Structures are given as structure tokens and as C-alpha cells.
Structure 1
Amino acid sequence: MPSTLTISNVHLPGTGTEPDNNLYTVVCGDAQIVSINAFEPDATHSHSDWVDANGGLLIPSLCHSHIHLDKCYLLEREHNIKTGTFDEALQVTSQAKAKFTSDDLLARGRRLIQESILFGVTCMRAHVEVDDIVQYQCLDAAVQLKREFANSCDILISVFAQDPFWKSDDVNQSANLTYLRESCLRTPEITSIGSAPYVENSPEKSIRNIQAVVDIAIQHNLHLDFHLDYNLSESSKPMIFDVISELNRVQWSQRMPTKHITIGHATRLTLLDDGQLRELRRAIGTLPTSFVGLPQSDVYIMGRGDSRAPRGTLNVPILKREYDLDVAIAVNNVGNAFTPQGGPDPLSLCPLGVALYQASTPADCHSLLEAVSIDSHRAVGHKCAASLRVKKGDPSDVLILHGTRQSSITQVVLAPSVTRTTIKNGRIVAKRTVIDHLVQDT
């Protein structure tokens, strides 16, 4: 008989913005949720496994829709930040990459994955770089880690080019584009491909960068993930419209109907007015496109040197509510010069978002929790529940936030619990607890 996991004494999110005060018993099978019934305190459990949620909340599991597996925890090795600028981050990270080894990549990547699972992550789009510095080291480490954690986390490998494709002479191609192409030929585990077109030294070469990556994605049937429009300059034309134009030119929707387009950072869009944002929505049309805000990195890097100190990052609740855009939030980097602060907990972005977006209404909290869960799953083309309130037949990848002070979405978003149980394919893969011990004066 297939094994099941019974979760009892648990709340589910309400069907709207109002909390559901009822308690439930949820039975998870190997692949999907088998049943949801009213909680009966005196019921006995004949199933093989059972967990008491202590009146907490059950939601779909969390997802890293944008995280760099190969560049995490570099500052623990050498804290070499002097100015904190983006250019410095590129430079010191490039220097660190020259020292990467297989053992080093595996150790840091393994730690990131383990900590993420403890926080409730069961899926991640893991960006790994290929270029003339690291060649295929990062990619090979990601493949090994994908296999190692296959039963507890879906690691979706995204091969990524951080550095330019074209040299400053405007003619010669660097080796980076060749490595990107070759990686897709040698590594079938790759599910998406991306680049950072803004690193090219002219708008023309940025467009060529976009065209090259789109071409490779079509050849190998991959999702697209551009790190795009990472600036707050009024004089810089948003390149999202160039991406849309290229995708329409190659008939992406017709040729790649199951493949998603993800746009990370996109801080330049924070300068668009209402009319421009509505034009963006019209331009996207039916293209399956998600934006991923990366507030920990965006707020740290953007706006330096501006006396007004703008701190641009995508306003998730407004873009979703007023412009019908698909928007997620993600961690991006952990412990490096791009993002020296914070850890790999997606839920930590929710209270940060409350402050950044000045968004604390029940509807805002609902939107923020979606952004680190189901919206992030969808942004990377991963199967997930249709809403935060799971139902029978949904994937049995879920997260329990334990305790009566975690019984509603607003409570979870405003002050996430650290006591969590992560469930993947109906099986407990991680438990995170805290032991309180207050020492009183005698």
C-alpha cells in the first residue's frame, strides 16, 4: 500500500483575504494531496506517518525562482568589499571565480541547498555560470548536487552568462558565448538558459546578446531567464521591449508553447509611469512572462551616488494588482558582494516587502506570500498548486508553519515562524525548530 503522511490540527489559508479559522486534517500521498477533512481531535491515525501542526498554517512549498548556486557564501572566504558598488561586485566575484574548485563549489552549493530545504524550499532555479574563467566547473557541480538532492528538492539548472559575449572592439566574439552553446550540448540536465545583456558595452551588442540566447533556447527547448534592465537611469531605454520584440519575431508562443520567459531584477521598470506600464502589459500579450524582483540585492546595489537615494526594486503588490503582471520575489545571492546581507529564506522577503512596498493589508500579505511560493514556482515553469489554499489533487510539496501564532497569511508574512516542516512528495524532508530558554536573574 502506498505510504501516506497525515498532517493534523492545521489551518488552511482562507478562500479570500479573510482567514479560515477552521482546523483540518490533510493526507498527503507520494505525489499529491489525497484528502482534506475537518480536524477531529480524538481521531486515531492509521497511516504510516503523522505530524501535528500545532494549529499552524499549511501552504504550498517555497521556491527560489532566482538563486545563484555557484556564488554563495564567498564573503566568508574573503570579505573584500570596499565601495559596495555593482562594478566592484563584478570585479571581486570574477577574482573569486578564478579560485573555484570542484570541492569548494560542492561544499558551498550543498550548504545553500540544505539551508533552503530547512526553510521550506522544495524547488529552485539554480543559476550557474559558464565562461572562460570557470569553464564548466560550476555546471558540473550543479549536476552532481541535483542528483544528490533529487528526493528533497527539484534543482532546475539554469546555465548563465554573467560576462559579455562581445569584446570591446565590437567585432570579435569572446569565448563566453561558445561556452554557453557547448554547455547545452554536453549537459542534458539544463532546463533554462540566461544572460545579463546589460553587461555588453553598447545597446546594439545587448540586443545581439538577447538574440543569441533566444536562438540557443529554441534549439535546445529551454526556458528563458534574462537578468535585465538592472539600472535606475532615465536615459537608459528599457530592454524588456527589445526582448518582447525578439520573442515575437521568432514566434516564441507558437514554437515554444510550454516554455516560460523569466525576467530578473528589471529595476528600470520602477521608473515607468502608469501609461508605460500599461503599454508593457499590452506588449507582453500572451507571452508566458514572469518578472522576479530581487529586493535584497536591488535595494543594496541600486541608487548609489544619487542624493535622493532611490532604492529601486519591483513593487510586487502593485504590479500584480494594477497591471496584471506575473511577479515573484527571490533571494538571488547569499553572502557575496552583490548581496552581503541576508540568508536563503524566501519567507524573510515578506516582512522586508511589507516595509519596502508599504504593503500590509490582508490583500498585500496574500500577494507577498504568493510571490515566494506559487508565483515563484510558476515563474520557473514548475508544477504547483493553483492557490495558497491547497486542495485534493494538488502536488504534495507543502510547508507547515507551526504554532497558533502562524494560523493566517498575515501572521506568517508579518513575522514568519522559524519552526517549520518541509514536505516533498508527501514525505518529510526537513524539520526546523527553535528551543526557547530564558535565563532569569536569581
Structure 2
Amino acid sequence: MEQTASPSDLLRDLLAQRIQDDPEFWSFNALRSRSGNHALFQYPAMMVPELQGALLDDLLAIEPDTSLVYDPFSGSGTVMLESLYRGLDFHGSDINPLAILLCQVKATPPTLGAAQLAIRRTISEALTTYSDAQAPDFPGVDKWFKPEIKAGLASLREAIKHRSNLVTRRFMWICFAETIRLVSNSRISTFKLHTYTQDEIDRRETDAIKVFRAVAGRNAVRLKLHWTKMSAVGDDHLPTATLLPGSVTDRWVAPRKADVLMTSPPYGDNKTTVPYGQHSYLPLRWIDTSDIPGGFDPALLNSTSRIDSLSLGGSLKHADDARDELAGVSKSLERFILEIDSAPPLRRKVLSFTRDYRDALSAVSARLKDGAFCFFTLGERRVGKRTFPLVDITRELLEAENHEIVTIIERTLPGSRKRMAAKNSEGATMAREWILVTRAWRKSDHG
């Protein structure tokens, strides 16, 4: 009697078939830019929508009853949108309040007509009614913004605050955040806050309202593609997104357990990889934070690095104390620590990150249905001139949580590679990524 193939075998075969048909399929070399709601704001290190979409399509082919996707590191909402476009509900979290606002806007944007009307009124009122509005006062405001830019942003901010519809107002805040990114004195070529030279600042744009008009106009047009995709989902089930601000390890009982986890966790501590919080600091200083879903803790803006210090590996306290326990779970980590043992600061950073990473993986596993498929998009940075083996470490940590390893996909990144902070011997531009595919099982039921 012929044995029926398991869902793991079926998915493994489907994913392998992609490469047999096209060896470069997972690289997505032909893609040039993001479109629709994926492009509303330039968030750091965004995932490839088509890649996550293809993974979901292959999963749905073998698990058609899938209904809920979970991303504990939601970021710019790539997984969220691709889930919604397939009629799937979504649960997501992020420690960065700007990411939560961005995801909310992408999931529930205004209509094209409502957005265009709000843009016209905002610009008109910024130029007239609120032309003398006061800018928020915060440390370094004059360092990061020229006087004329600050005046224009203050007028826009006041005009946006007077938009009566919350959905439209949140959309306007995202347009405003992208405007701030473009007109501040911080270089747009890096995710860290780093000023242009004075000569460069003198030559830069002086009209914030003009930049906002262009940004908001482009974003309004992008809404058309979003609503076209959502209309194709059908009326039987309108998918919803539930967004939770805060750390992955915060106490939270999911209203229902997820069928699939799809995420791209940090590749290291934010300060030496991608400083998401620092990238968001200036917009958060200008946005009316009362409009951010789930509330906002003002202490997150106590410094430009506060959000990043609360992220995985943000605190080095007691890092060395976790060494033996972590090494007992991950032999790859144990070997790597021995290689950098002569550099205690690097060792503590790696141990701190891995300790927090393990705790995060443990927390998310408890929010999944038994047998849920999991997709982790991973990259490997260099620490102390050595490659940090995140893929093997993740695999070993997940196996300790009773995950079944289904397959690992390797992909070459196209020309525009992901950038990470270059600082001494840490951080690098990555040329490859991996998708680690697993199934999460309750410890009493599997293996």
C-alpha cells in the first residue's frame, strides 16, 4: 500500500520545483521597485513582497484551510499585506511604534478620493490657516532641520492634526513621515542619523510643503492598486489585521493560534545591524503620537537609540551568564563564541542577542497551532571579521522548541543588497539570504 506524502514532504517538493523550473526563481532579479501600499514609506531592510507571496501560495496549495498568519517582527508590513491579499487574517507585533502605525495604514488605508481630498485641504491649510504654527521642541531639532524646513513641517503638522477622520489622518502621518525622511539634515543613504555636511545642507530642499505634495500625491495613487487587490479577495471573508505594539516577549495571549508564522527576525542587535528605531526617531518626534494604534510610551523618545536598546540584544547586562545554557542548545553558537572569546565586547553582544532571540522564538512558538508551518527569512552578518552563523543557530534553537526542519532555501540577493550598519568589524552588506522552513509541534505530540 502506497504511503501518503506528509504536508511537510508536499511543501518541500513544491518549493524545490520552483528552483527546478527556474534556478534563480528565489532571487527575484527582475524586480525593480515596490508598488502599491508596499511603497508608502521607505522603511529599513524591507522584505521582498513577491517572495513572501510565493511562499504563501505554495503553502496554500497544500494547506488550503490556512486562515491566520503571524509575524512577530512585522516591520513595514510586507507579510501582512501579502496575507491580506490572499484573504488571510493577520496578527503582528513590533517594538517600533512607527512600524505599527505604518502597518495600520497599509492594512486599512483611506479610499483614493478621501486621500486626495485630505491632501488638498492639508496643503491649502498649511499655506494659509496654519502658516504660523509652532514646531515641536526637542533635543537637536535645529541640528536636524533648517529653519525654513522646520516652519513648513510645523504648518503641515497642524493641518494634519485637524483632519477629522482617523483613517485618513493616519495615512497623512505616513506621508508626513516620508517627507521628514527626505527633508531632514540626516543622510537618506544610511538608516542611522548622520548629518550632511554644511555645504550639502545649504544646497538641500527648503520647501517641505512641496516635498509633501509630491510624496502624498504618489502615495494616494498607490492606494488604487491596494484596493484593486482587496476587491479581488471577494466578499465572503474580509481579512483583518490585528497589530500589537511592544516586544515579542511581552505577555500576550493570542485570541486564536496562528496557522502559519512568516517573519524576518533581526540578524543581530539593532545598533550594529539595522537601527530601525533610530531611523524612526525624527518622524516620531513630529507625528501626533496619540494617533498611533495601541498607545505610545513617550519614554521611547528619551534618546535617539532608546527603541533600539529595547530590541533584541539591546542590553548587555548578564550576557555572559547565559553562555553555558545557550551553548548547550546551540553547538554552532558555542563554536562561534570560542572564535571571538578574545574580544569580550563582541562576545557579550552576541550572547545578549542570542539570549533575547531564543526567548523570542520560544514566545512565538506558543502562539502557533500544533503543526503550524513557519518561514524565517534570515541573513548572516559579520562579527569580528567572522560570519555569525544565524541560520544554524536559529535551526538549533527551533529544534530545542520541538520544531521539525522542513527545508532551507538559499537565495542570492539582487543588485540592491540589504545594508547593515558598518561599525568597526561589525555589520556588512549581505549577498545571500536563507528561508528556513519548519513545523512547530507541541513537545508532547511530536518527536
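Just so it is clear, none of the values below were taken in a lab; they were calculated from the coordinates. Note that the structure is predicted; figures quoted are calculated from it, not measured. Cβ atoms are built from the backbone, for glycine too; each structure is taken alone.
State the single structure among 1, 2 that was used to calculate FRET efficiency 1/(1 + (r/R0)^6) of positions 63 and 79 (r between Cβ atoms, R0 = 30 Å, to 0.05), giving 0.50. Structure 1 accounts for this read-out.
Can you say which of 1, 2 returns 78, 58, 41 when Cα extents along the principal axes in Å is computed? Structure of origin is 2.
Which of 1, 2 yields 2.7 for distance in nm of label points 7 Å out along Cα→Cβ at positions 143 and 343, as computed? Among 1, 2, the structure yielding 2.7 for distance in nm of label points 7 Å out along Cα→Cβ at positions 143 and 343 is 2. Starting from the value 23: which structure in 1, 2 was relative contact order in percent (Cα under 8 Å, 6 or more apart) calculated from? Checking each candidate, the match is 1. helix-only ellipticity at 222 nm (-39500 (n - 2.57) for each DSSP H run of 4 or more, over all residues; to 500) was computed and gave -13500; which structure, 1, 2, did it come from? Working through the options, I get structure 2. The maximum of mean count of other Cβ atoms within 10 Å over residues 87-94 over structures 1, 2, that is, the highest value, falls on 2.
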